[in-house]
Structures are given as C-alpha cells and as structure tokens.
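Listed after this line are the structures, all set down as structure tokens.
Any read-out appearing in this document is the output of simple, stated calculations on the displayed coordinates, not a laboratory observation. Here the structure is a predicted model, which is why all the values come from computation and not from measurement. Cβ atoms are built from the backbone, for glycine too; each structure is taken alone.
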Structure P
Amino acid sequence: MEAAEGDIVIEGGEVKVAGTDKTMPFAHVALAAYTGHNLPGGMEPGLKESAFYDPTNFTFPAGTYVCEVEVDPETGKTTIERFVAADDFGNIINPMIVEGQVHGGLAQGIGQALLEGVSYDQESGQLLTGSYMDYCMPRADDVPSYEIFHECTPCPGNPLGMKGCGEAGAIGSPPAVINAITDAIGVRDIAMPATPARVWHALQGAAA
C-alpha cells in the first residue's frame, strides 16, 4: 500500500492508509501474506499478531450445592438421594452447553468424592490404578438426577454480561458430598474418596 507502518489502520474489515482514500479488504492482505512467491526475498509467509486482554476486574461465578445422602451402616455404601445445584453464570449465551458443563462437572466431583483414587505399590512405586480395570470412575447408575437452577447477575466487566461456567460443578460437588456423609455418620471429617470401606471404618470409630 506504499505507506509507513504507523499510517496503517485496520477497521471495519478493511486495511486503510490514514489520511488517504487507500483501502484494501483485510482478506486480500491475509491471502497475500500466505502467498509466499509474491513476498520480497527473505520474508517468511504468515500473518501474526498478539494482544493481551486486561479486564477491568476478574469475573467469578458463584453457586451453592446441596447434597442429601443415605449411608448403609452395615456396608458403608453411600447413596446420593438428592443433589441440588444453583449457579450464577451471569447471562447464559448457550444454555445447552452450560447444562452440559454443570452435569459433567457434577459427575466428575461425585467421582472424586466417592470413587476415584490413585494408588501405588509401597515397595516398588508401581502405579496400581493405571487403567479403568482398577481406577474406579462413576457409571451412569452412580450419578443421581440433578436439580439445577440458575440465577442471573450480569457481569459488568464484559459486553455480554457473562461469567465462566467451565468445571463449576466439579468445584462445589466434592465438599457437598463429603459434608453430607460426615453429617450422616457423625464424624468431623473423612478423606476422599469416601469408599464404602473408609466410611465403614469411620462408622466404627464414631461408635467406639
């Protein structure tokens, strides 16, 4: 465009030279940048730009999770009877994706609370839970039907008023499940995963 770098303006999908009527569609510039045989000698093809978005403030979603469990005192098995999740993600742009994020996060958190644990051989250091034959993941019948609610407090820090929802379900669900178990069996704390054996031993200690 026969112009100095500082005179180039990009707006409205066009590349312009400030103070003149010279314009070129940005698509033409992008194509030229990747057509190597038209470039000056020694210039590598490509069009790159980097920028950093510095928001006025951080955006935090908020939520409350409540879990109701039933514990079999004979076996230590925990059954989730009811799970209620309430989140505030601001303006929700795609409800289906948000529901999927919450459902998946809840399943992940419940798995962490009740089932998933990595173990190693104490002598050799060999991983003993290297496959799904030994590493316990939640199945469909381990996951309850959720009651999900959304509150909307638009975020003032972005044009859409939205907040992040990724993995929100995985953050609040483990403590909700563990708190429900400790309340049910009358102990102060229990380590994750709260397997039937671990819960049964905690019950025996509480009864002693």
Structure Q
Amino acid sequence: MSAQPRRRTQAERREHTETALVAAAAEIVVESGVRALTLARVGERAGYSRGIVTHHFGSKQGLVDALASSIQGGFVPGLDAMTPGLERLLALVDGYVHAVTALGTANRAFLLLWAEAASATELAETFRARDRGFRADLRVDIDAGLAAGEIRPDADPEAVAVAIVGQLRGIGMQRLVDPEGVDTERLRRDVTEQWRRALRPDA
C-alpha cells in the first residue's frame, strides 16, 4: 500500500500561491509592459481570482513590492559566506555582470520596472528603497575594506556605492536592449578589474 502524500501546511500553500502570483506578474510585465500589470490579469494568468491576489498583497503596490524584493534577493549566490571587504565587493560586481548574461523573466521584469520608476510615482518609492538597500549592502564591504586597509583611504563609500549601482544597472539595461551587442561574459572581467584598480591603495 503506497504512502499518502504529505499535505502541505498552510504556510507552504501560501508561499506556493504567492510565488505563482509573483511569477505571473513578471511574465505580464515582460510581455505587455508595466501598464498592463493589474491584479485581475495577474490572478487570471496564475489561475486564481483577483480576490486571492488582493488577499495576499493588498494592492498593486504590494504586488510590485513583492516582485522587486523576490528578484533582487540572492541575485549573486555565495556572498554571505565571504568576509566583508574588497574581495567580496568585487565578487558581487563579477557575479552581477555574469547574472545578466542570461536574463530570465524575473530579472527582465525587474529592470523594466526599475527603468519605469523614473516616471511612474507608484513605482518610484519601491525602487528607491531597493537601490538604497543595494547601496547600503555595498557600503558594508567598502567600509570593511577601508578598515582593513584594502581600499584607498580617500575613497568615499557613498560615492563608490552610487557609481557601482549605476554601472551594474546600466549594464543590465544595455544587455536587455541589445543582448548581441553587449558581451557580458567578456565584460565581467574588465569591469571587476577596473574596480580593483580604482579602489586598491597601491593601484
């Protein structure tokens, strides 16, 4: 007699539903643009009612927040195991450029939403917060590198963080628009070494 399959817990069912809804939202953004993203369309795409989408996220804003958070988290695996400092910063730069080589639906949606945030007030706060969080993560490594003498002492952590985020997001957008013209696998080494030379005290 075969064993009965284990029933999923309420938390597992909730996570499954939210994952499906976020994935559906990403698909709609990539296929039809940001303005086509509605709770009703997301529910229909994922096989749920609009009421379920509202129940889980509250509003379109809540859904966008969840989409942005789910995509950016863990974008470059393995960083948590590294000691904060210059090498971890460079590993993030290298890993980010590598990650945009094969842009999946979720990452394409993130970049499209990020670009739209400049002119869409309903997106601006979400992506302002995401970029601030990204810069704060970078400053942890920059500050650690300064304290360890790995980074030149006159480096401004905030300015360096802004420059890195700007470069990485820009590379991602160029790859999205012109994948054949932007060879990120060749580019990743050059970009990483540029930052190594720019930040090392003996460069």
Structure R
Amino acid sequence: MTGTHASRTAPDLTLMYATHDAFRRDLGLLAAATRNGGAAPGSAFRTGWDTFQRFLTIHHTAEDDVLWPLMRSKLARDPDGLRLMDEMDAEHAVIDPMIESVEEVLADRRQDRLPGLVATVTERLVYHLDHEEKAALPVVATLLSKEEYDTFGAAQRRLLGLKGGAVYFPWVLDGAPEETSRKALGVLPPPVRLMYRAVWRPRYEKNRRPLTRASGG
C-alpha cells in the first residue's frame, strides 16, 4: 500500500488495542455467563452486555464516521488500501445487526437463543478485531499523524458524553498491562486520576462481580 506523508508525530494506538482486548475479554465472560441464564433485566449477563454493546457501538460509530473516511482520503490512489477499507466496512455491516439480534432476544426473554447468538457474535467480532489489528491498524499508524488520529479519539469522547469516562476507563483497563494503564491514565489530569482510583475503579469492580461470578470466574 502506498501513501504520502510528511514528517509527523505518529499516533499512539494504545487505547485502540486496549479497547479491542476489552471486547475480547467481555465476549469470553458473556459467553460463559449464558450457561447460567441472563435474559432477565438486571441479570449479570444483561448488565455486562449493556456495557459491552455500548462501547462497541461507540467504537464502531467513530470508526465509520471519522477514522475510515479519513483513511480513505489518504488511500485515494491505492486500490489495495481502499479494498481493505471496504473489508472493514463490510465486517461492521455483518457484526452490527448481530448485536441488534442479541438485544431483541433479551427484550423477548428468549434465553435459549443466547448461547448460539453470543457464540456467533464472538466468532465474527474476534475475526474482525484480528483482521483490523493485522491489516488496518499498521496502515493507520503509518499514514495518519497524531493530530489526524486524535480526531477519532475526539469523536469517541463526544459519543461517550461527559460521564462516560467514569465507566470507560475502568472497563478498558480491567486486566490491562501496567504500561497500558500508565499511558491511558497519563492523559488524564491529576484530579481525574484520583477519581479513577478512589471512585470509578472501585465502583466498576463492584458492578462487575456478578458477571465474573456468573461466568465461573
């Protein structure tokens, strides 16, 4: 793939990879929890699923609206690169309706369908995440400047809303390597880091325990 780029500061994709890892982690927990029920409102599965699908929707929306169009502009004369962007779009188009199907099953309390649906979502989403990391993200890191890539992060923050970070940061850093946590928290002002340690993370861990227990963890 080809592209032209002047001297630039490369983007930091730490949170991108951490978010992908968090999706994989949640899929494993959710799949295990389906063996113990979870269709009822307020259940461990329902609560965990709501968090997972919220952040996946935000992530995919920001990619579709900001990151992939930006990449298409960089790859305008690169047929292979544009084909890769088509593949990213096509994979989203397969996954997003699957997420809606799980929502419909939960609304209808069709608990018997959850294991199969979650297994299918897991298969397709993990394939997409692996494909994106192997093929697309190296191109993102090569072609985009930090400033350009930061527009993607800004789009996600807008979708999260003012209170979204209080859930997102402990969620994305759950089980993350120390270096990832250090980088992610380093962008926050000191008072916000204090809130993370004193309030956000303990609250997240408390809310997460039912799903961990339901998954057998």
Between structures P, Q, R, where is distance in nm of label points 7 Å out along Cα→Cβ at positions 154 and 194 highest? P
With distance in nm of label points 7 Å out along Cα→Cβ at positions 50 and 130 computed for every candidate in P, Q, R, 3.8 is reproduced by structure P
If you work out distance in nm of label points 7 Å out along Cα→Cβ at positions 26 and 106 for P, Q, R, which one comes out largest? P
